1. To which of I, II does the computed value 24 (relative contact order in percent (Cα under 8 Å, 6 or more apart)) belong?
2. Given a value of 0.40 for FRET efficiency 1/(1 + (r/R0)^6) of positions 157 and 485 (r between Cβ atoms, R0 = 35 Å, to 0.05), calculated from one of I, II, which structure does it belong to?
3. A value of 10.6 was derived for mean projected area of the Cα convex hull in nm², for residues 309-452 alone; which structure in I, II was it taken from?
4. One of I, II was used to compute Kirkwood radius over Cα pairs in Å, and the result was 24.6. Which label is that?
Structure I
Amino acid sequence: MSGLDQYEHELGYAVAVNGSRITGRLLPKLGDQGDDVLQVGGLVKIRTRRSTAYAMVGALWVSQPELDREPVCMVDLDLMGEVLLSTDPEVVGEFQRGVSIYPGLGAGIFAVTDADLACVYARPITPSVVVGTVHQNSSIPAHFVTDRLLGKHFAILGTTGSGKSCAVALVLRSILERHPNGHIVLLDPHNEYTKAFPRVAEVIDPTNLELPYWLMNFEELVATFVSRDGPDKQAEAAILKEVVLLARRRFVAGEGDTDYVTVDTPVPFRLSQVDHLIEEKMGRLDKVDGARPYQRLLARIRALQSDRRFSFMFSGLVVKDTMTDVLARLLRVPVAGRPITIFDLSGVPSEIVDVVVSLMCRMVFDFAVWSRRSSSIPVLLVCEEAHRYVPQNESFGFEPTRRAISRIAKEGRKYAVSLCLVSQRPSELSTTILSQCNTLISLRMTNENDKAFVRAALPEGSVGLVASLPTLQTQEAVIVGDGVSLPMRIRFADLDESCRPQSGTAAFSSSWNQDNTDRCHVSENVESWRRQQMYSGGVNFSLFERERKKTADALV
């Protein structure tokens, strides 16, 4: 008997073996220990001649008894891995996933001991991070294998209030504590995560964002400047394509060869040049009736230029090639103590937020594609509210964004770009893109469509874990995939209050017990609304003041 077999408590025996699935008959009287162990998602062990196999409880049920017999309690088990027995009874072998020796009929089913759990969930020999504890024993840490988690993409899914945002913050903080020179780009649509990464995050919002319009490719330019519908849409796009190509080539004309420049090449161009070219072409028209698409395109360009909400795209009077600066800041090169870039999208105008996200995702991937493999910079892109950008229904999302994230999901591993999808509506996520995530972190889910979706994405043998999703407590999660040594149910570690995302539910009960606001509060908010003022870290920023300052700096 090996060290793992001490203090065994027999639960039953195998009556059917079907591949990785074992059906067992339970003993009539198990006692309190049996009740504790035999829970859906819990581990048990089965001895063979040369190994100890470990299985997860998938279901408990009572067989239909004959009229003159007592009901029989049964259990369905999914084999997970094994520990091969050593010739030395004092030596405990290492746990390995997969089973090479299957239990036979009549093989005993036993409760696992603390030593068993410590062996199965032992710290991996490869780099890993601790994110919490194993559900069956709170003294055993739960590890994520860093390179597998990041190298093959992962997703964090869970309904509102399940602790999803805290789980995201905890996982990222745990990784950065072990690897302080990481490169993480976090798309934050609700300004939740700035508080979670004090002093280590570069926070980009509309008050300090510099994203020149000329960085956009043609598809993104069309989405920004061309009418969304109407009979002139195609004509406007054709005009824009022609004048942007000319404007890009004229900007680099002094360098010699311009044949390499296409309408998508990220070289600067002047909007004043585009404006002039459109007017010039409109003046050559024979009929006035044909001027409408030119006029609509000009009106849209000029309207966006004068709208201070878009000042991050049209700031300054001089067009300069700042692409290196934009990428260095976005990707944190050098890190300089701030390994994570939080892109606060809450203040970006809704009509252009999809274009901005598309541009961010595309730049991250294209930079990696055109980097030398020997000096490539591994980057993790975290997409909060991912169902907005890569929905299952393709007509609901912005196609350029979907395409950019899809490229990262399918090809990112080759270029050291990792993807983390975060969503509270997994059933609305693209199954094609989610299937590329080799590790799924699932928090509590009660919606049947969401559970069915996750069930379809999980590997065989995880049925019992999926069944436990509706009963998970806050901070609990089911982890399946390459990022962990074995599918497991865990409890995430507690986050300090100062490091939690700003995603808590409003305290209605305490707020509604007192009347401590007046009309001045409403007046202040109205003024902020009108002046397009943003609040970040308790500091008030005015987009108007920001724009005026940039104009003054450009004149100097």
Structure II
Amino acid sequence: MNPTLKSSTAIALAFGMLSAPAFADMDAARAFLDAEIGDLSVLTREEQEAEMQFFVDAAQPFQGMEIKVVSETITTHEYESQVLAPAFTAITGIQVTHDLIGEGDVVEKLQTQMQSGENIYDAYVNDSDLIGTHWRYQQVRNLTDWMAGEGADVTLPTLDLDDFIGLSFTTGPDGKVYQMPTQQFANLYWFRYDWFNDEKNKADFQEQFGYELGVPVNWSAYEDIAEFFTGRDLSHMGVEGEVFGNMDYGKKDPSLGWRYTDAWMSMAGMGDVGEPNGLPVDEWGIRVNENSQPVGSCVARGGATNSPAAVYAVEKAIEWLEKYSPPAAAGMTFSEAGPIPAQGNIAQQMFWYTAFTADTVKPDLPVMNEDGTPKWRMAPSPHGVYWKEGQKIGYQDAGSWTLMESTPVDRAKAAWLYAQFVTSKTVDLKKSDVGLTFIRESTINSEHFTERAPRLGGLVEFYRSPARVQWSPTGTNVPDYPRLAQLWWQNIGDAMSGQKTAQEALDALCEAQESVMERLERAGVQGDLGPVMNEERDAEYWFAQPGAPFPKLENEDEEPMTVAYDELIKSWQ
């Protein structure tokens, strides 16, 4: 268990009740506010109690009900499961079990419920990456209609959806909200601020490459910095052991799929311009028509999954993994690779999730100063040579509450109360303080995070900046996330292992994606929203059309560019 979390038993003891009451209890709510929230809320105590009174009142019809919800295992959800779930139970009389399992297992359970109609969980924290799936299959309750209709009596009046920063990620092309974010984190560029500001390192880099060491704006600069630091002697800074200029992972494992579907191709510049996702071609290389129906993934059908930009993206990742990363990285998964930069011998990481922040600011780590400030910073991700202004430049995870249509109404209502409790303004500032996965504008802009910002390496500055809109989850072009996502790690794994070239692996991937989409088209299971595949044409036809896919550039090495981190931060303020 995360040491920063109180155990559910301790919380229950604080409320004076170890067993779940069969009644809603405002005294328990006040005890929770005293013991757990204190001043860590954007609401006044009076406003907090008003929200708690809503939960007490709205829970009356569901006294003694036992519900089950599920999420993946990250610090934020541990806090929800171990602290907020028992608090909710004590306050409402609804016994909630919040299971924590692997992300892939969450999708598998949800997929089973979709296919069988059996109510496995009463609510899921399901990545908004499935928005295209949910919108097309119509097997989850669209929350816009739910809150106005069947769920109106259990919808918090002060929920304030406009305060959620990720609502565009969970909105379908029909304008309906299908999921409600409960945690968000981005993949950003991570680097050793102290190493980059060291005078000897700066002078040596300038002499070797002819420009200033700084935050790389593009992949050419990232590559130069990776080369510069790999094997460099940093004993003058007290750094012992071998130093590497890049960190990544490459094991043929489901998490390898996230490494690429989480917008790596968009960072290279594969897709089209657009927010939150490129249209008509997205960061998976899937093209849609004017009705948002998928029409192809391969270049021959107007897609970009096997386009020159996609090949460039995969080849660069493999090259940097081999040349500039610890030898063990190629055999690591996402979770194994995550802690490595905090061990103190990595100069930079292109593809670093801000969900690791909480574990990278712990005292006594080699990457922390004695005063509690980090020796590292995070910054916007550099972009590849095919990238154009207006394209997304990275991924943002948005784990979101999802109510299945197959869940009975009373159970869905009880689960919806819990979902709102753990995302409420009363709770969100404290929850964000623990997990650092922001979902609300009011929390990001709070005085508390203004004070805490210097100890979080740029996280707060990023989320307050206008730049954050260029980071987004998988969009609505992907018609069936569970079926298509598994194709990525299997095919790109062949390129990572050297069994196939990047081009061969991506040709196989786009063909596999189209095979799934053709089956969906034949089955007609998604009705007028499902795929209608384009006829195949010569690649040159599509390269001649506006936007993606783009033809191969004669020179994929652009002029390297860097920017001083402190100047970058000033530009955001």
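All of the numbers you see were taken from the coordinates with simple rules; none came from a lab. Only a predicted model underlies this, so the values are computations on that prediction, with no experimental measurement involved. Cβ atoms are built from the backbone, for glycine too; each structure is taken alone.
1. This value belongs to structure II.
2. Corresponding structure: II.
3. Label of the originating structure: I.
4. Computed on structure II.
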